[in-house]
Structure I
Amino acid sequence: MTGLATALRTLAVTAAAGLLAVTGAVAAPAPPASAAPEPKAPREFVALSSVDPTILQEMRYTTEHNFVGEPVDGYRQPLCILTRPAAEALHRAQVRLLARGYTLKVYDCYRPQRAVDHFVRWAKDLEDERMKKEFYPLVDKSRLFADGYIAEKSGHSRGSTVDLTIVRLPAVPTRAYVPGEELVDCSAPQEERFPDNSVDMGTGFDCFDTLSHTDDPRIGGEQRANRDLLRGALGKQGFVNLPEEWWHFTFKPEPFPATFFDFPVARRSVAGH
């Protein structure tokens with residue numbers, strides 16, 4: 001070290017010591033980073049099971065059996081959460097269906113915005129087609145936005161939209177999906193596609209195909225009767241069907257028609273409601 005460098009270093013150390021002596025300051029450790037608390041649902045949201053425990057729940061986005069092929073962001077527990085008016089309307093529909101020997105089964109209910117964001121990221125990754133053979137065999141993945149299958153906002157995030165079907169009683173449980181198993185086109189005949197205890201609706205749930213349009217003219221006979229039974233039962237209780245998806249219904253009027261929530265799907269989100 002040169003004489004000049006040594007002198008400069010000594011001067012710097014001396015100046016720092018003098019500043020501490022004058023101010024009495026002591027270098028404080030940086031405060032630990034704290035994660036922001038998770039948002040909770042407004043009081044108007046409830047777990048469907050607290051309103052009607054008889055409605056079956058097969059929450060697909062907590063599993064790997066969905067078009068993404070993995071559990072979706074924000075789905076912490078297999079739980080249907082809805083606004084209370086929507087849950088109570090489902091209960092009224094369920095009472096009438098039970099009397100006819102059927103039960104409702106929900107696949108998805110409230111959907112956090114972070115889950116929608118997950119769908120958007122997945123749709124932009126054109127290399128990830130692990131579930132194509134089952135859920136969108138005839139649709140080029142590059143067309144998912146243009147064709148309306150994926151969007152940056154979802155009515156599910158407002159809390160009054162539900163994806164569901166009808167199951168004939170007594171309900172036989174649907175077997176678990178085995179990751180990596182051979183996939184079958186969701187528009188194939190019921191006896192060929194992935195087993196579901198649902199009545200035959202003509203396609204599986206979340207089938208990206210025009211055959212999923214509720215009034216597609218190729219759907220007839222028992223399949224048409226089943227779709228009409230679902231739409232009729234829910235329509236009498238204030239639900240409106242999305243024409244492109246036989247399984248998709250929104251309760252009207254919505255308590256939150258313009259708010260897209262992002263609290264996680266978890267019991268703690270509606271604890272005490």
Structure II
Amino acid sequence: MTEDRRRPFRDASSDIETAQDVPDTPQTRAPAYRLAFADDDFLCRDELRPVRLQLELLKPQLVMEERGIESTVVLFGGARIPAPEHKDGARTETLAALSHYYEEARIFARRVTEKSLESYGKEWVICTGGGPGVMEAGNRGADDAGGQSIGLNIVLPHEQAPNEYVTPDLCFNFHYFAIRKMHFLMRARAVCVFPGGFGTLDEMFEALTLIQTGRMEKVPFLLFGKAFWEKIINWQALAEAGTISDADLELFRFVETADEAMQLIESWPHAGEKREFIPGRDQAV
């Protein structure tokens with residue numbers, strides 16, 4: 001963060017540099033002598049977990065504020081879905097057939113970014129998980145339009161580098177899934193979910209639960225690929241069983257194309273409202 005106002009005290013960066021030039025003695029080599037905020041071993045102690053959670057929430061927040069980002073359009077979707085030109089190398093025939101959703105995600109992200117550029121890239125900024133598959137398609141579409149996009153990566157044992165289309169200054173890396181999820185939804189103007197696996201399902205249901213319970217405003221919530229979603233989730237059975245209400249089925253819509261998605265986003269009913277009660281329950285919330 002750029003600070004123009006004058007401060008009477010030495011800043012932390014200056015002290016880090018000065019501390020590196022102290023005489024080499026048993027005292028200065030001791031872990032106890034290290035500056036607390038420059039001591040990786042200290043910051044990684046179990047007792048410092050609350051501080052690490054705070055830092056992980058704060059860093060992306062400050063960066064996005066500095067970039068002037070006010071709202072996002074979130075894309076969730078499978079990391080294994082290939083680009084159409086690579087579908088012949090897909091692990092299964094189903095994945096190969098789903099490759100057209102990579103292209104739809106790319107087109108959709110380009111269209112959204114063109115809209116974002118009307119507000120100088122501050123509103124409707126594409127936000128993905130920063131990885132391959134549908135995530136790459138989203139960042140790639142934004143890049144096609146000449147705009148910026150966000151990548152919220154997370155450290156995984158097998159994880160590769162972020163995809164090459166994420167705007168470098170908006171490419172973040174997380175340790176805590178919970179904080180990453182907060183950043184996905186804190187600025188979300190719309191949520192678009194493409195076919196995917198455990199991670200996609202987790203992100204989708206967490207967001208739907210927040211909207212269902214009134215903890216989050218209603219936003220356009222679009223599921224690309226009706227056949228896929230109705231095959232893996234029996235939505236109507238949940239309503240018939242009474243574990244969700246019929247009204248909950250109105251919280252999202254199925255779409256197939258970028259054009260359908262754009263039309264629904266622009267005409268979404270009750271966008272920005274929060275539920276005052278949960279249909280199907282007696283008590284208000």
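Figure out for me which of the structures I, II the number 1.9 belongs to, where distance in nm of label points 7 Å out along Cα→Cβ at positions 86 and 110 was derived from the coordinates.
II
Given structures I, II, which gives the highest value for Cα Rg over 2.2 N^0.38 Å?
Once Cα Rg over 2.2 N^0.38 Å is tallied for I, II, the winner is I.
For relative contact order in percent (Cα under 8 Å, 6 or more apart), which of the structures I, II scores highest? Write down the numbers at each step before the final one.
Values: I: 24; II: 16.
Going through I, II one by one, relative contact order in percent (Cα under 8 Å, 6 or more apart) is largest in I.
For distance in nm of label points 7 Å out along Cα→Cβ at positions 62 and 94, which structure out of I, II has the highest calculated value?
II
So helix-only ellipticity at 222 nm (-39500 (n - 2.57) for each DSSP H run of 4 or more, over all residues; to 500), computed for just one structure, reads -8000; which one of I, II is that?
I
Output the label of whichever structure in I, II has the greatest value of mean count of other Cβ atoms within 10 Å over residues 134-141.
If we compare mean count of other Cβ atoms within 10 Å over residues 134-141 over I, II, the biggest value is for II.
Here, each number is a calculation from the coordinates, and none is a lab measurement. These figures come from a predicted structure and were not determined experimentally. Cβ atoms are built from the backbone, for glycine too; each structure is taken alone.
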